[in-house]
Structure P
Amino acid sequence: MADYPVPLPGLVIRYTFLWKREADQGRTEGQKHRPCVVILCVEEIDGEKIVTVAPITHTPPSNRDQAIELTSPTRRRLGLDQEKNWIMATEVNSFYWPEPDLVPTANGRYAYGELPAVVFQALKAKILAATPGLAEVQRGE
């Protein structure tokens, strides 16, 4: 069995992300393995974990309010290439942990590392701002 990390929020994993536009075209699997940030992990009563991730992409966002740009030091620390990268706050995938679309990085691990806490908090704020009603759910309203 593979040595999967604990899917903690802020962990950057390598995952075959399915974009909404791909799903709208009828695809059921993503076309590319990419870094993704774990934003939520919920353990169900039966012990299974459901993980929600946001994708990291080289494509600049059409609206910068919907993404977080990773700094060069963060990209370097995670082992990502040095091209500009953005975490998209408006698209997420959820899946049972682990699943076959979780793939190893170039060094054979399933995670690149963790985002700095300040970056993860900024991402969380953008996700909540981009998702009407989610902030109320987070507060239990």
Structure Q
Amino acid sequence: MIAVVQRVSKAAVTVEKSDYEAHIEHGLMILLCIEQEDTSDKADWMAAKIANLRVFEDDQQRFNLSINDVGGSILLVSQFTLAGDCSKGNRPSFMNAAAPPDGQKRFDQVKELLKQQHEIHVECGRFGASMQVAIVNEGPATFILNR
């Protein structure tokens, strides 16, 4: 499981050929990739890591505050291309990405854990859809979580 976590002042996702849009203000934009070998335990770990990640600045400008500490929201978007292996040739191989039904199951698990167990407001893109994502990265601050 791979997550690209970006601290944002705002973020939005729009699904092409649909009226669907989700957006947040101050919080985290997370691109989440589910890989073939990802388990329920990895989803639990990822949700807890995201919820407790101290990437917001305190009064001394140090990364000491979590998403809950600052009352922020999360925009969670599925991103299978993070599993792309570019080590051979010029076209990425996506052999490590989870099959769509498995990917959706783990994605939904992370989403529900963030919402229910960690009590974070979460907006989402649409799993498997072609989307337009817009962000204003604050800092910029970007972190990669890999489990």
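Details
- Of the structures P, Q, the one that 0.6 was derived from, the read-out being distance in nm of label points 7 Å out along Cα→Cβ at positions 53 and 93: P
- Each of structures P, Q was scored by relative contact order in percent (Cα under 8 Å, 6 or more apart); the highest score is held by Q.
- Set P, Q, criterion FRET efficiency 1/(1 + (r/R0)^6) of positions 29 and 125 (r between Cβ atoms, R0 = 25 Å, to 0.05): the highest-scoring structure is Q.
- Among candidates P, Q, the computation of FRET efficiency 1/(1 + (r/R0)^6) of positions 37 and 61 (r between Cβ atoms, R0 = 25 Å, to 0.05) that gave 0.05 used structure Q.
- When distance in nm of label points 7 Å out along Cα→Cβ at positions 21 and 69 is computed for each of P, Q, the largest belongs to: Q
- Computed 47, 34, 32 for Cα extents along the principal axes in Å - originating structure among P, Q: Q
- Each of P, Q could give distance in nm of label points 7 Å out along Cα→Cβ at positions 5 and 109, but the derived value 0.6 comes from P.
- Comparison of P, Q by FRET efficiency 1/(1 + (r/R0)^6) of positions 85 and 117 (r between Cβ atoms, R0 = 30 Å, to 0.05) - largest value held by: P
Readers should treat all values here as calculations from the given coordinates under stated rules, not as data from a laboratory. This is a predicted model, so every value here is computed, not measured. Cβ atoms are built from the backbone, for glycine too; each structure is taken alone.
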